[in-house]
Structures are given as structure tokens and as C-alpha cells.
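The following blocks contain the structures, represented as C-alpha cells.
Bear in mind these aren't lab numbers, they're just calculated from the coordinates by the rules spelled out. As the structure is a prediction and not an experimental result, all values here were calculated from the model. Cβ atoms are built from the backbone, for glycine too; each structure is taken alone.
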Structure P
Amino acid sequence: MNRIQHIAALCETVETPFFHYDLERLQDTLDALKTASEKRNYHVHYALKANADAVLLSEIERMGFGADCVSGAEIHRAIELGFEPKKIFFAGVGKTDREISLGLEHEIGAFNVESIPELMRIDEIARDMQKTARVALRINPNIDPNTHAYITTGLKENKFGINAWELEQVENVLRQATHLSLVGLHFHIGSQIQDLNVFRNLCSRVNDFQKWFHEKGFEIPMVNLGGGLGVNYDSPQEEWHPDFEAYFAIFEENLQRYPGQEVHFEPGRAVVAHCGSLISKVLYVKEGRDANFAILDAGMTELLRPALYQSNHKIINLTSNLPPATYDVVGPICESSDCFGKSVLLPAARRGDFFEIQTTGAYGQSMSSQYNLRPLAKSYFFTRGKSVNSPREEKYIHCPD
């Protein structure tokens, strides 16, 4: 049984919409990521915000990767699934006292600190708990990643990170703090970055910041370059995972690495995007004056990216071999933004056809909602050679909590 046959079998037996994950494709991606990173002795932490499904996380943990978390719940999930606490990093501009305490309890690898008030609060909580908090300063390098404005995080107008003009004050806080240990510098400038020259520019800025801290007498055991590597949404079949070799080569060539210094990365989308698809059924084909509509039973509740970021996903009609026609592919939600694609050329659609919306492994399931009181879509997992009805398949069928 191949992947398409597995989807077809599921369409006959389970309700749509559902998420479908190809674990073989995920494994190929993880193998490529591990090979390219380990040859340079780079450390990789998977960003759970992209997709925190337990099955996928178990596969990622088994490969020895760490976890990049942005909430206490994500830290809990990582700990429960066996991620080593020293490989768990905690980012985010709004860490609560409870979340900070949780990180300190488990003695996680580092807090990626995003502001001076946060730095001071972590020191206070660590003092009260009689702990030493390992912190990495997230610095805003003011670099344009040439991506969508909503997923740009490294410009001076963004809420993320500590700005260059605050470094003198940061130095004072660090010298006065009694329960902080500076273990690194952290940078993350955005998401879905496809122009690798952006990362070359990042290296130049990182080199400058590292020099500043060394001149002030600080040792920097680790530099964390974040994530952001983009994937091919338009033609995923041309590249089922990003070119990790070319990506890491940029940093190998341009980053000034100090003796003994660790280099860390936090990819999310690049790891899981291509292994996932959203499977949906055509409810109605509606003829309009300016456009024909293929109305699906999946909507922005299952895949928010097109409505939020005006993103494109490859859409395939799995069940029609009729001559092609053009459709606006839309969902059932009572919002005009509930649209997956406009003027999409597809084999002519009929009620009951099954559509596959590809490359939804990242920020599909994780951003799902129950708007309009819709139930959360279930997830199913495929490994080649296993039948959907085989008892061996049961462990690959997972329903979200």
C-alpha cells in the first residue's frame, strides 16, 4: 500500500476533514537534517509550535533532537515524550511566573530571554527557588528576512528580542544578578525564509554582537541562530525537504565561531511541513458569475495560514480524471477569508471528490481552532507497507486531546 492508497482507504472509512502524515517522508527529512548538522557539530532543537503532535514528536525525539518551546504546555509535552531537559529551550516574549518556575524545576537548557524586565524577573524567581537560571539573550538584529510581515521577527519594530541600544543596561543587570548564568546569545529573524543570503546577513550581525560581548569580558558558550528556513509550498514534489546542506553551509562559511562554542538551531516548519496533508471532501460545486467555487468540508479552522498569511498550498483533486477547470477552493466557515486558493486549475470537481491540500504538516494542526463550534480534525499516520486496517497500524492513528 502506498501513501495515496492509504489516503483512499481512509476516505472510505473515516470522516473528513483529517490530517494525514507520512512518517517515511518525515524520517527522510530527519535523516537529511541530522546528517547535515552533525557533520558540523551543530545542535538542533525542533520548534514545537510548528506541530506538537505526540506521534511526530516521538519520532523527532528518537533521532536525538532537542525541543524549542514557547509555552509551559509545550515544555510539559516535551518532558512527557522523553526530551532531555538540557535539550529544551524556552522562548517567547510573555513567559509567566508559573512557566518560568516550571523551566527552573526541570533545569532546562536555557531561557531565551527577550527583554530586560524578563531577565530581572527570571533572576528573582530563580533566587526564590534557590536555583541558577541558564539564560540566552535573544537579540533583535534589525534584519529584514524578506518574508511576510506577520512572520517577520527580527526588525526593530517587532516585539521580539532585546535591541542593540539596550545592551549597556543588559550588561548592568547581568553583573548585578545573583541567580543568572549567561550561556549564550539567541537570534531568530522570521519564518519561511527562502533567500539564503538573509542568513549570510544574519551571520554578519551575530559576529558583531559576539564581539561586543567578548570585549565586555563575557564568555559566550553558545550561539543560537534560531530557525526560519522556508519550504516549497508551490511545487513540493520538487523538494520534499529543504536543502539543509546549503543552509548550514552558509553559517559554516560566515559565522565566526569561538573555540569550544556550541552552535544551535531551532527549525520547525522545515522539519514537518512536507510530511503532512489536509484531506477534505467536496460538499458542493457552485457556479458563480466571476468564479466557480469548490466548497470543501475543511476550512480555516483546520488550515488558518491562507486566511492569516495569504499563503499558497498545492491542491490536488485525488478522485477526478475529468478535463481541468478553474475553481476558487473555499471552506464552509462564515468568513470571506475562508479560502484556500483562487483560480486553481484542477480536474473538474464533483460533489464527493476528495482534495489533498499539501504541505500542511507545519501550522495546520497546531493552529486549528473550534470556531463555529467545529470539532478538531483527527490525524492519521502512514508508514509504507502497512494496511489501514492492520492492528499494527493502530499506533499510527492519533486523535488530538
Structure Q
Amino acid sequence: MFHYILSQYHLQEKDWLYSDSSPVQVGHHFELKVKLSQPATKCPRCQGINFHRHGTTPHPRKVQLTEYMGLPCFLMITIERYRCATCGMTQSSQIPEQLVLKGHKDATLLKTQIIRRLTEKESIKDASHDLNVSPHSFYRLLNQMSTKDSFTKLPQVLCVDEFKATKDCTGHMAFIAMDGETHEIVTVLDDRRLESLVKYFLKFPRKVRMRVKYLVMDMNYSYDKLISRCFPCAQLITDRFHVVQQMTKAFNVLRVQVMKEFDTKSPEYRHLKYYWKHLLKNYDDLSDIPFYSRSLRKWTTSRELVEQLINYSPILYQGWQVLQLASTHFRNKDSQAFFDLIESLNTEILPETFVKKYQFLLRKKASIKLALELGYSNGCLEGMNNKIKAIKRVAYGFRTFRNFKKRILLMNKTVTN
């Protein structure tokens, strides 16, 4: 057993005295007794080199290893002492740092496992139970981790977004920024308000801020002002997902308006309520595979179902046509045809609320065109936000933003590496 430990920790076998027996179970844990006999090379007081044995330490050093047969395993190290033949100064053998750091009780391989579990989407309580260690071992490592940001560099493509964090945050929502090319987190702040963001990014030198060429974001109005105040050489890119979301929301509002015109017990009301997802799909992507609909009480396909639904109302048919044409132009990255279609919308045919939601995209015309030309998006950041929500859910929330930020940074490093 200990021979395996020597190979794992790269220790010198000549410095250790041990038996070939396996660890002995003591209560609910295992113990493996060894003796460290590593004489000193030079006396720190008189610089002498002659030593003789001077007994052992009164109590063995207890080091926790990785689990053994599902139970905690401890290495009981009896440390030999040496006395200088010249001045009489005594000193103990030093345990190698590759086994355990000075003043620590957890072995380095055990700490490696703890750090690996901190990068996964699970609670500290569950991870500590699996490794048979105390949750305080996890928190000790988290407290040693620094969260200070480096103000020496910024990426060329900066993706920004917000997410719901902890109650001790300064603002209602937290802010996160990520490199759009390497997907490495730039910073995580506890406040998303404009003044806090400007104060933070102005800490970067002007030469560093001028390296940012593109700022990718959603349609948040406050983030637009970051460019003029912090990034003079950057251009704004609107995330494509939020453009599609704006179009589908406009059609869903129209569908609900049409649906409420029918009686709640009518089949038209029921069909528009249950099969709304089919209306949002591109017509070319609809399936021709038949399935049985209990609501329709017949076999049908997705295309036949959509053709039946849009014929319930002429206004719904016109809105569906606009959604199909707009999404087709957007998928083909034809920005000219996309905005020409929006500008040609008429409130005499379609409801004013539907037209206004589409015409809102005209305010973001330049940034949407740039998104279609370059292909940058907030997809990497939205994926990270999903992982943040997952780790927050499995941990049943976090008490402090400090530990929450450290878990996010650790999780991101494993993804980028």
C-alpha cells in the first residue's frame, strides 16, 4: 500500500520505514503507520554537518489521504528527530511538500480531488460526503483562492450579460463579461448598473480599452453607453438569439390575441393553445411524419397542423407569413431584405403592437447587420449562465457572492482548458 503512495507522490523510499501490511481499520477510518527518517544536511545555528538520532516527535503527524475502501484513510507519520553534534540544537525531519504542505492536514492528491469537485455542478456538502472529508476543507481552499481581476488586458471581442446572484450583491443583478473568442471569463461583478460598470472598466488603461473592437450584448439599453464612455474603438453587436426572440414574442402576443377571440371551449381556442410551438418553427423544418392528435382526433403531420391553425384567422395568417419571411431572411443573413420587410409592415393589416415589436429592431439596425456579417454571438455566455443557474440550484443557493464568484471562475477554467 505505502509503495503505491511513494510512487504517486514521488517520494524517496530510503527516507521512510514502513511495513507491507495494508491500512488498519480504526473505528470508521483506516490508519497506515509509517516513520520518516530524513537527517538534516546542515545545522541552521552553527552550520554543522554532524548529527545523531535524538528520538522521535511525541505525537505522530496525521495526514488525510484519498479514501480507502469507501472510508477515510489517514497516514500516521512518526517523525524522527536529530541533534547537532556541535551545538546541540535539535530539529525534526521535514515532510516533503509534494505529500502535504506545511501546516496542512490534507494530502496534495486529496486537495486535487477537492478542487476538481469544486469545478463540477454539485453542492459542497455532497462532494465532501463523497470524498469523506469535512466541508471546511472545501471552504479552506476557496478562501485561499484570489478573486482579484487583472487590469492589464482585455479581449478584442467582449461579451456581456447579467444573471441573478446572491442577496448580498450591491445591485439586483450581477454582471458577467467573457472573451468571445477564447470563452474565458473576464470578470464577474456584483452590480450591473451603468455607473458601477463604468467605474470598473475605467480602471483599465486607455490603451487596453482601445483594444476592444466589438461589444456583444443583448438589447439592454444601459449597456449601449459603455461603448461611448469606456471603449472608444468598439462597435456594438446585438446577439442574434435576442433578435429571434423579439420576433417570436411578437407573434406569440398576436396568437394569444386571436385565441382569446374564440370561446374557451371551442376547438380553435384549444388548438391555438396546445400547438403554439409548431407555429414558431420554420415551415421548411416542419416534419412530414404523421402522428395522432387527440385534440384533432385524427392522424396529421406538422405541416398540415400549421396550415389548419393559420386559417383560423386572416390576421394570424398575415402575422405567420411575416414571421416566416423574417426568419428566412435572418437565417440567410440577408440583412437588406430583413429590414426592408420590417419597414414595409402596415398597421392597417396587422395590429399596432405586433408592428411596433418588429420596428423596434430598426433601432438596432447597425448592430444587427454587424452580427450577421461577423458571426459573433453571446452563445458562449448564455451557456455559462445556464451552468451558473445549475450550480446555484444544486447548491440550494449561496450565502456570499465571494464564494459564488470563485465557484464560477473554477468552473470556467475547466471548460476553457
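If FRET efficiency 1/(1 + (r/R0)^6) of positions 11 and 99 (r between Cβ atoms, R0 = 41 Å, to 0.05) comes out at 1.00 when worked out from the coordinates, which of P, Q was used? Of the options listed, only Q reproduces it.
The value -8500 for helix-only ellipticity at 222 nm (-39500 (n - 2.57) for each DSSP H run of 4 or more, over all residues; to 500) was derived from one model only; which of P, Q is it?
Of the options listed, only P reproduces it.
Each of the structures P, Q was assessed by distance in nm of label points 7 Å out along Cα→Cβ at positions 259 and 291; the largest value belongs to P. Here relative contact order in percent (Cα under 8 Å, 6 or more apart) is compared for structures P, Q. The highest value is that of P.
Determine which structure produced the value 5.0 for distance in nm of label points 7 Å out along Cα→Cβ at positions 123 and 267, calculated from the coordinates; the candidates are P, Q. Provide the component values of the computation, followed by the final result.
Values: P: 3.7; Q: 5.0.
Value 5.0 for distance in nm of label points 7 Å out along Cα→Cβ at positions 123 and 267 corresponds to Q out of P, Q.
When Rg/Rh (Cα atoms, Kirkwood Rh) is calculated for each of P, Q, the greatest value falls to Q.
Identify which of structures P, Q gives the largest calculated value of mean count of other Cβ atoms within 10 Å over residues 211-218.
On the way: P: 12.6; Q: 21.1.
The maximum falls on structure Q.
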